[in-house]
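Visitor: Dropping the structures in below, format is structure tokens.
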Structure I
Amino acid sequence: MIGVHTPELERERDLKRLKRSIEERGLKYPIVVDKDGKTWTAWDNHWWPSIYLIDKTGTVRYRWDGELNWKGAKGKALMEKKIEELLAEEIPAIANH
């Protein structure tokens, strides 16, 4: 898991504030700062947050835009199920040419 923080407001650009927020939330995964929005643009994001599940071959298999459980959406349970499915998959053998 990798988090990408794309600051929108000036206060969100304060790295000390960001580090404090990460610690307060107990986040243990790496978080990078996309200060210029290049990752946001490259991934064609339109919503915050956006969640991408990438398989063992590097292919984006699932995407969720917005809060996982907004208005009873049950997105967290769905994404957890998809993560389990992806983890259970075998890595396809690469054909020798």
Structure II
Amino acid sequence: MKNTSYYLWIGLGVLTALTPLGLLAQGAAWGEWAGKELKEMLGFIPEKLRGMEKIWKAPFPDYSLSGPESTPLEYLVSALIGITAVSAVSFIIIKALGKDRK
């Protein structure tokens, strides 16, 4: 039987391989709506979201590294940065637990 971290790394590998599929999508990804987009869809901006938009700014808005619109290469680079961050945090958590659970 494989240990827990094996399945975690396989899952991250599959998600990494699927990353380029995001280039085929049009518009905003589900759940990545800004307040103004929600206002167009719902007619209002939820009160708590309005407050959160001022607190959190995305490191790469719209997956772009250089400006308002991203290129396919910038999309992939921002995805790889995110994958690296998730992998690093996962690795740290696994090591912090001491040993793999089976």
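We did not get these values from a lab; they are worked out from the coordinates using the rules stated. Note that the structure is predicted; figures quoted are calculated from it, not measured. Cβ atoms are built from the backbone, for glycine too; each structure is taken alone.
Visitor: Where does the value 39 come from, among I, II, when relative contact order in percent (Cα under 8 Å, 6 or more apart) is the thing being computed?
Guide: Structure of origin is II.
Visitor: Who wins on FRET efficiency 1/(1 + (r/R0)^6) of positions 2 and 74 (r between Cβ atoms, R0 = 41 Å, to 0.05) among I, II, i.e. which is largest?
Guide: Going through I, II one by one, FRET efficiency 1/(1 + (r/R0)^6) of positions 2 and 74 (r between Cβ atoms, R0 = 41 Å, to 0.05) is largest in I.
Visitor: Quick one: semi-axes √(5λ) of the Cα gyration tensor in Å came out at 28, 18, 14 when computed from one of I, II, so which one is it?
Guide: I
Visitor: Just checking, which of I, II has the largest value of distance in nm of label points 7 Å out along Cα→Cβ at positions 26 and 58?
Guide: Answer by largest value of distance in nm of label points 7 Å out along Cα→Cβ at positions 26 and 58: I.
Visitor: Tell me which structure, out of I, II, gives -9000 once helix-only ellipticity at 222 nm (-39500 (n - 2.57) for each DSSP H run of 4 or more, over all residues; to 500) is calculated.
Guide: I
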